[in-house]
Structure P
């Protein structure tokens, strides 16, 4: 696979440089500078926070753990990488630059982060993309909106190199998902399951693309459940895991839900899974992502009716927004260098904002899908106390089968999430392919 990445990388870098050239042209800038970022420390402490590299930096090359580095690009010239190798006996410094990308950069080695200014332009119009704390004398990130908008717009369509990395990330994540399911079947605690996931993924807590959601039983009703309980529950009813992996800075984001033994909850999982596959099939070039989201509500309404949770027609549920109680989030989001990737609402390369449909405040993308966009499709159906209580207080509360709903609360809810690429020939489901060993 490293040979494949090496073969695909030059075309990717050409695409990145073309996007940078266009962004600089739109903004009237001469040079693009991108810091990787710096370590930041806890208040009144010498312990650093986990480092997260600037996403615009790792767009150029697969360095995700390297602080105090800079990329400098001037259109028509070879990109410069200022590569920091501190003279440090407290920590292991980065290894000398190596890999399939090195010959594509003019690499300048430094040992003191302050020396980066010796290798970067300080005159001309500079577009500097990064956090304010990465500033050096004469080089303060200004993050011009016109440049960022153009770069974000370009990142929406993934190159072959990016897609290859995302497929690898999917395989890494699905292997770990299998290990997590096994730990659940062995009646492990949330912490046990989380540790099994880490071991199988080869990740540690700090290099996961996002914090794992490892939710047993009723915890599955908390959308962003943030703990991993070390206590083994008295009974294992259900397990919802939303967990990803990363390769060369590119993320996978996958969710699965399991029933331990209950047939009724298993049938609900199967129904959501069937709906999810139908929604994934809509991920095609030219498709409306808000349209997929709205169709998700129709699927949820059908499941609620078919399984006897709500005694209303599908059309009535949609008209009264009953489904938002059971499916309160969006159908997904763009995916790539960031788990919630950029430009989800952008109208054009120069900016603009495409509003969400009325009544759907948590949808994370409103664009029409372009060729090689990668998005998540993650319908859910949950039994969330606080939302159910609000619905019960309305005139529509009498239409719900409360005895049946009460029995389901111990299972929390269902979410199924795949990562899907849009093409004019139909969808590529990176997640299902990885689970199938494709």
Structure Q
């Protein structure tokens, strides 16, 4: 591969880079390949709980916001699988998560230049290009290839707090592993979910449904002020627009951090269908004065976990009343979120070369190009670790296609996609 210089190489093949691959597949003047350490295309396999949906409409697929006529659209996926009428009568804009996962696999099977089972272990910065070193996940064989530019989409990894680490995987798990351990979890007498947000609610709801045939006790501990619904008002959704990203990116870092707190109900609330389902099930369990053996404890921070005689003691702090207490359980499910997956090679090779706004927050342009201390023509784009710089665009599928259009335009120096014009009704800057 060293004999060939690619226009760009994508590191990671999740929905973001898969979208980039789909958009460039038929651009025959762009020569690119993508690598991912997973053996096949997969998207949150441990959380593909039956009956759960995406929190965004089907238009937020890999390509539609760039090209509604693309053969990689979700509607074409439905057509090819003879599911258009079924989805029409399904009568919703949201896609079931299992079907979205299947859609991604379908698209990946049609796109060339996707190499799974190839982990990028090093990126060497040359004078006017990059050398990318990959390692085969099965054989351990290393290969190198060259590229003018890089697009790093290494995604996120489970966030497990230091005081919750080091326990047996079968007993204390992150939600990302939920479906793999579900059957074993339900054989215990007491399961505790720790955390808030959609993932915590979906796991809690799924276990509630299972209790129709089981007898385990179920507890939900969250330090949040309440379990609040995801803001779904139409004007509120306009914060997930290119217009707001333009506004957000121009703010100083301290103002961006403040804005992220303000956007919390839009980004991390729980879908109303999930909340309603939880309440309705609790109501039915309580009929006749039955004790549903379920507890939901708010405003409670789990400070650490201790293992005692095949059980786990959670040392808890109710932060509003300032009371401490202990909670005993057999299994713990951590819905503690995710953190950016910044590869070791990036820190080793580029930490001293790029500009940092704050601790582990690199400075990045509106076009998603990393800012280096010295000018370079060989560009390095990052779509990982963007919350501080691009706000709502950091992890939102609606804006992923927009992001890739901007990257392609910037990388090629051509307006291959029309990005001009106001897209929402609200003004974020002054009139």
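Numerical summary
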| item | result |
| --- | --- |
| helix-only ellipticity at 222 nm (-39500 (n - 2.57) for each DSSP H run of 4 or more, over all residues; to 500) from the coordinates reads -8500; which among P, Q | Q |
| Source structure (of P, Q) for P(r) over Cα pairs in 20 Å bins from 0, in percent, computed value 23, 55, 22, 1 | Q |
| Of the structures P, Q, the one that 0.85 was derived from, the read-out being FRET efficiency 1/(1 + (r/R0)^6) of positions 206 and 318 (r between Cβ atoms, R0 = 35 Å, to 0.05) | Q |
| For relative contact order in percent (Cα under 8 Å, 6 or more apart) computed as 20, the structure of P, Q it came from | Q |
| Origin of the derived value 53, 26, 24 (Cα extents along the principal axes in Å, for residues 174-285 alone; candidates P, Q) | Q |
| Parent structure of the calculated result 3.3, given that distance in nm of label points 7 Å out along Cα→Cβ at positions 262 and 302 is the read-out and P, Q the choices | Q |
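Any read-out appearing in this document is the output of simple, stated calculations on the displayed coordinates, not a laboratory observation. Since we're looking at a predicted model, the values are computed, not measured. Cβ atoms are built from the backbone, for glycine too; each structure is taken alone.
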